[in-house]
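Given below, in the form of structure tokens, are the structures.
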Structure I
């Protein structure tokens with residue numbers, strides 16, 4: 001039987017893993033694209049900006065630019081530009097770190113907290129709607145499998 005004509009049941013496990021990976025990427029990409037579209041249409045904002053505001057919302061004491069970029073796995077330059085724009089709009093501010101004249105943390109202003117809260121409610125609703133095809137049992141099982149996969153990948157990275 002040629003490799004091109006193998007069925008998923010008879011294909012090597014490596015091929016099944018590759019197919020799974022491609023489907024996972026496609027599903028993730030589709031959800032992300034729809035979130036980007038809805039954030040732009042309903043709030044005139046971007047997903048990276050939403051992600052920065054989410055990181056700041058989870059850290060009311062503020063975060064250094066390097067902490068934000070580490071949490072979001074993007075460059076400091078990208079974060080700095082987003083935080084600068086948020087500050088210009090009165091949604092975030094930069095505060096000096098006591099004892100370190102060069103260090104600054106960013107945090108949401110009360111206006112930023114209110115704007116983000118509205119966006120977060122919509123975001124949760126969109127995710128709920130997009131994933132509504134998953135029943136509770138399947139969702140729990142898939143979550144458990146993804147957690148196991150993440151643990152395995154972390155272990156492999158050493």
Structure II
């Protein structure tokens with residue numbers, strides 16, 4: 001694989017069972033691999049296994065499932081899954097750092113609208129309550145990582 005999640009990555013979106021689409025600030029990529037493999041590879045690229053990142057996240061935010069993960073800590077790149085990775089290997093992952101706002105859709109039930117800092121909007125097929133819960137877990141994880149970086153400098 002020749003793609004690593006970075007600070008410009010907005011989302012890793014499933015497209016079928018073995019493909020995904022990468023949304024970046026200014027570009028879009030289609031990959032012939034599932035979204036979970038992109039996340040795993042990105043963690044490994046930055047020197048830590050996905051499993052280690054996941055275990056750390058669970059400890060930091062006390063999340064039992066759908067835990068957010070730090071892809072790279074010095075840049076504070078934090079992503080969170082929309083559905084359980086246990087249930088679906090090919091789930092949607094969103095960048096905590098690139099989300100400007102989110103709100104419930106006025107026209108579609110159980111849908112949340114997400115607006116990124118670059119102005120791009122997308123509808124996520126999940127309730128506002130569930131999305132908000134995932135976002136808050138990612139915020140807690142980002143705060144813990146930021147605090148540890150500040151304390152160690």
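Here, each number is a calculation from the coordinates, and none is a lab measurement. Fair warning: this is a prediction, and the values are worked out from it, not measured in the lab. Cβ atoms are built from the backbone, for glycine too; each structure is taken alone.
Given a computed value of -10000 for helix-only ellipticity at 222 nm (-39500 (n - 2.57) for each DSSP H run of 4 or more, over all residues; to 500), which structure among I, II does it belong to? Before the final figure, lay out the partial values.
On the way: I: -22500; II: -10000.
Computed on structure II.
Comparing mean count of other Cβ atoms within 10 Å over residues 29-36 across I, II, which structure shows the greatest value? Walk me through the numbers on the way to the answer.
Values: I: 12.9; II: 16.5.
That would be structure II.
3.9 is what came out when distance in nm of label points 7 Å out along Cα→Cβ at positions 101 and 117 was calculated for one structure; which of I, II is it?
Numbers: I: 3.9; II: 1.7.
Of the options listed, only I reproduces it.
If distance in nm of label points 7 Å out along Cα→Cβ at positions 13 and 61 is calculated from each of I, II, which structure is the one that comes out at 4.5? Walk me through the numbers before you get to the answer.
On the way: I: 4.5; II: 2.2.
That value comes from structure I.
For structures I, II, which has the highest computed value of distance in nm of label points 7 Å out along Cα→Cβ at positions 109 and 141?
Top value of distance in nm of label points 7 Å out along Cα→Cβ at positions 109 and 141 goes to structure I.
Tell me which of I, II gives 67, 38, 28 when you compute Cα extents along the principal axes in Å.
Values: I: 67, 38, 28; II: 46, 32, 31.
Computing Cα extents along the principal axes in Å on every structure in I, II gives 67, 38, 28 only for I.
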